[in-house]
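What follows is calculated from the coordinates using simple rules that are stated; it is not laboratory data. Please read these numbers as outputs of a predicted model, since none were measured by experiment. Cβ atoms are built from the backbone, for glycine too; each structure is taken alone.
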Structure P
Amino acid sequence: MNDSIGPILIVEDRPIDLDLTKRAFVRRRLLNPILEARDGEEALDYIDRWDAGEPVPVLILLDLRLPKVNGLEVLQRLKLHPKYSAIPIIVLTTSGEDADIHEAYRLGCNSYIVKPVDFDNFMEVASQIEIYWCALNTAPR
């Protein structure tokens, strides 16, 4: 698989937010396959799948408020992983709390975005994510 069209992993437990994110990317005609994890444990299970040869995502969108393993722990474990620490991780969450923002950056997130409430604003966020992270940004090979 070509790196430019590698998958994007969305880690989101709320079906409405997951659907909204996927619809926004479809509407933007994003070519990257979308992978899903519905909780933090499922997100971390991807490590074994990548080790087994499944495509590694070019980008991870990570909610913080997740069941089983919270998003900050997922972020920390991925950023400390010797093979997968370079994957860009965008925290996309409802929390605008300063403590969450500071902790996410301390743990190594590449960007922190508070989820917009309405679809049009969400479309703009999806567009900016696509343009920067999937088109402009040069990732390590």
Structure Q
Amino acid sequence: MNGRVLAPGSADAIAIVLREPLSLWGGMDPASGEVIDARHPQRGKNLAGRIVVMPAARGSSSSSSVLAEAVRAGHAPAGILLAEADLILAVGAAVAEELYGVRVPIVVVAPGELALIADGQAVAISEEGEITLG
């Protein structure tokens, strides 16, 4: 499958499929990568080093700074796949690349194709936004 690249980069990691949108601000601890939003059904799951698959991001413009801080701390997702574009996350990925030289690819995929990705499945994201499932 192919998607629209919001933040360039490549990644190869295991998917974690979030059933609901997540705001990184107050939703993910950048020091650990853990989902800390008390209302999120996957609270306690860890996003560090994983390909995060979710229908959309939720909420705050501060999510960009949380993503950049997670990159600095070494606990950021390896990549993010969304059904809806989120430029706030793309800004965080751009800042992380500029400050820390680490790329977190963010790609928008059609909802029907995104639904094909299973939790725990191996996923590769190419620089061009091609998604390969293992």
Structure R
Amino acid sequence: MFKRLKYFSLADLSQQMVGGFLLTGPFVVTEEVWNLAQNLRYYHSLLLIIIVFCIGYGALYGANKDRDPDKETKIAGIPVRFISLMAVTYLSVVILIFLFNAIETFHADFYTAGKVVTIASIFSVIGAATADSLL
């Protein structure tokens, strides 16, 4: 009769991290992505950020009918699970860029690296949200 609410936990964060890092790696170390990023304009990056937020929200709450964002713990009106997903999405890309020393390897600047973050985050959010939903 009563559905048990699934609250956000450390296990959920771990699942997001595995998914986010798993799909991000190949895009951070691919020269084509860095070349593509050099030619992006600011509005391309802005659109990519909007797409990532839409994919993340849709994957967490649209594709999974067992989750209700209104019943989850919130910070400033935003579900903690969604905040965590966005943090994992972007931080996993930034961390891998740093760990692989990709900026120096691809002779790029921080502006280009930021654009790589917006590109690779599409794949990171898919991995993170999928892992959170399936596991």
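Quick notes on this one:
- For helix-only ellipticity at 222 nm (-39500 (n - 2.57) for each DSSP H run of 4 or more, over all residues; to 500) computed as -22500, the structure of P, Q, R it came from: R
- For relative contact order in percent (Cα under 8 Å, 6 or more apart) computed as 25, the structure of P, Q, R it came from: P
- Highest-scoring label, criterion being Cα Rg over 2.2 N^0.38 Å, for residues 26-89 alone, among P, Q, R: R
- Source structure (of P, Q, R) for distance in nm of label points 7 Å out along Cα→Cβ at positions 18 and 50, computed value 3.5: R
- A value of 15.0 for mean count of other Cβ atoms within 10 Å over residues 82-89, calculated from one of P, Q, R, originates in structure P.
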